[in-house]
Structure 1
Amino acid sequence: MIIEFLLDNAAENNWNITIADADKALIEQKTKGHPSSTAVAIDISDEQKRKTLIVDSDLVISMMPAFLHILIAKDCVEYSKHLLTASYADDEIKKLADEVNKKGILFLCEMGLDPGIDHMSAMQLVNGIKEKGGKITSFKSHCGGLVAPESDNNPWHYKISWNPRNVVLAGKAGAEYLQNGHLITEKYEDLFDANRQINTGDAGIGALSFYPNRNSISYIDLYDLHDAKDFVRTTLRYPEFMTGWKNIINLKLTDEVPAYNSEGLTLAGFFKQHMDKYKFALPGDEAVKEQLYFLGWFDEETMINKGLISAADGIQFALETKLVLAPSDKDMIVMQHEIEYELAGEMKTVVSSLIVKGRDSIHTAMAKTVGLPLGIAARLILNGTIKLSGIHLPVTEEIYEPVLKELAGNGIQFSERFF
């Protein structure tokens, strides 16, 4: 989606978009010979080629895995280039803050969906309440990449629309959040509780379950919500997924220690070896059995052939094989903020919800909601609307107001319910 947006805006803004990837043919498939595009094949570790691309650019958007951003970031500092990413601003990036400030350039991080749209929409709400004199006492923010109801046809009620490795390892660090003024710490094994639910307000979707994200506490400072007694950020899933994944964890299928030679090993063989290793019995819950069967419990045809693998690698392969989006399938993004606040002596609640559905397995809601904020921000920086320098997240009005306005014009718009 980001490539499509940039190319659609290229002629009007006199841009040439250089797109670099290890697979040049894949780029050309997406750009379809657009006159404002240049496709470049590159190994990101090729320092000379990487630097050549960056020095010739006005602004760089990194869509690399998070741990590789630092290579690009250091080059952007060296050559005084603006940098945008959808990833969290990690410690390595933050160490560049002084140099970024001295160069007068902007590093805008966490500019995707979650993190990204969640920051912008939350801060717009929070600041609007504060401007009216309101005092926020509870903040809960939920977001999930899901399968749309019309494409929901498997017992997991889930299909892969983002990095499958992140799906497998999600929650491993546990979670910390604030509840009734108390710091709550939860272990990985306790996170996936199907009974924790929100009402989306959409009859076609119904209730969704949530699990708390890693460390919500660090965002209290970012959002300046020190009076809140509740503060939590979560990930949304259908309730059936939560029950199934809790069993996946209990069966140690997310263990990351290499333990199985997968050459010539079928999915059924993998599951059997793993269950025999721990002397596990198949869970008694019929719905969970159906989920495990769907992932290949009896599949004697699909070969893994990935060398020495861990249980997490095996379950990732199963997800990628069995929970793939079919060409006509639609994914769905659901985001919901629930904020309680005191205003003029009365307690009030606002629930702000976003639901976005993809068109098909290529034009996904995930690609749209991650890519569009980056593309819009890039244009606003290049045309001078955003004039900031330093390392920033999209929590300031100069960023979130124009970006949210344009997102709304592209079908990414929140609806609000007041109580």
Structure 2
Amino acid sequence: MKLMVRTIFKTALLCAAPLMLHAQFDFKVDGRDVQVHSFASQGFMYSNDNNYMTMPTSTGSFAFTDFGANVSTQLTDKLRVGAQIYDRNIGQLGKWHPTLDWAVADYKFKDWFGIRAGKVKTTLGLYNDTQDMAFLQTWALMPQSLYSLDQRGTMISHMGGDIYGDVSLKRLGGLAYTIYGGEQPQDSTGGWVYAMQTSNRIGLTADGLPIIVANPVHSIGSYGGPVYGADLRWTTPVKGLLVGESYVNQDRSATGTWYANDLPFHFKTDKDDTYASYVDYSIGKLRLNGEYRRELFYAQQTSPTSSTVFGPNTDKDIRSGYVSAAYRITKMLEVGSYYSRFYNSWSILHSDPLNHVFDYAVTARIDLRNYLDLKVEGHFIDGTMPGLTVSRGFYAADNPNGFKPDTRLLVIRFEYHL
């Protein structure tokens, strides 16, 4: 009871704080509007068996909180600057460590050519660069095959620059392009580091899948690497129809120490290329979309002082995607559903629950006010696929007694946005 009271009180404070920030810090500088926006959410998750997203969801968990605020202004007719601060506590992720989501200077020379620099949102697929705007989405949890909460910190942005533009094709619609490059941000409290520090690969199943157990063997001191990519999306002459393609290359290196002997640990990806295709169609109150990705991933553990390879290499062809539909019934109520699939290794048995996560979700979104919404969502999940270098919400450290092949998950999320 005390825990619930504290949670409700904390949620009220989180929802009230952005409102106070907005009221206090909207202002003008030399006649230029400075815009401040804020958001906060409090969630609850309950699952029948497996614990999900590092939370004790099998007994119910309120440890699903995030909030943020951003400020931006148009300094000149062509130059815009802005930044966003973000914080979260989702089970063992985030741990109330505030981060700078993005901070960018954007100069638009022409409609067809502009540049952005700083910590810039990464354009990949339909929603990667807008996944922080939960109020735009029907879902309490976006399709986790592509937009996993545990990977958010490393995927949402890059430190570098973009060139971008919009090109009119007249009767054929229009093209929007983005080309970018830079460095991946570190997220020391995200899912990738959490898995590497709390679990270990001890062998392979008969199907050739890694056996991951809760066994901390090394710490991660730092990681990162170059990233570059491109996105091209076509607003077609068919009203409401958009199609697009994305590509991103990431080279990640991590250093740390082995717990057993305090010797250096080094992890490096020699290849990590992702190809994405997507489509979005809106007609009236109905919205349909889908995405497909293929990630070619090869990594190895080496000595940081030589090229000697030790430990198992990781060589995978990862496939993922989803289809979704959402319908606005009334001004207050929207309902939707999606079916999401993630295959850890395409060349290995697809039906093995250690090789996939299939998620069927149904959602009701209730817009209580234009700045408040409540989302109630059920998930029917087949597979768990615990991993080290990639995971989709299931971790060996949070399920020390092993995994059941199926998970039923209830998500309730209350969101504030202004």
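Points worth noting:
- Among 1, 2, structure where helix-only ellipticity at 222 nm (-39500 (n - 2.57) for each DSSP H run of 4 or more, over all residues; to 500) as derived comes to -10500: 1
- Set 1, 2, criterion distance in nm of label points 7 Å out along Cα→Cβ at positions 65 and 97: the highest-scoring structure is 1.
- Comparison across structures 1, 2 (criterion: distance in nm of label points 7 Å out along Cα→Cβ at positions 241 and 281) gives the highest value for 1.
- Per distance in nm of label points 7 Å out along Cα→Cβ at positions 41 and 89, the highest-valued of structures 1, 2: 1
- Ranking 1, 2 by relative contact order in percent (Cα under 8 Å, 6 or more apart), the structure that comes out highest: 1
- Read-out distance in nm of label points 7 Å out along Cα→Cβ at positions 209 and 257, computed value 2.8, structure in 1, 2: 1
Every read-out reported here was derived from the displayed coordinates using simple, explicitly stated rules and does not represent laboratory data. Owing to the predicted nature of the structure, the values given are computational and were not obtained by experimental measurement. Cβ atoms are built from the backbone, for glycine too; each structure is taken alone.
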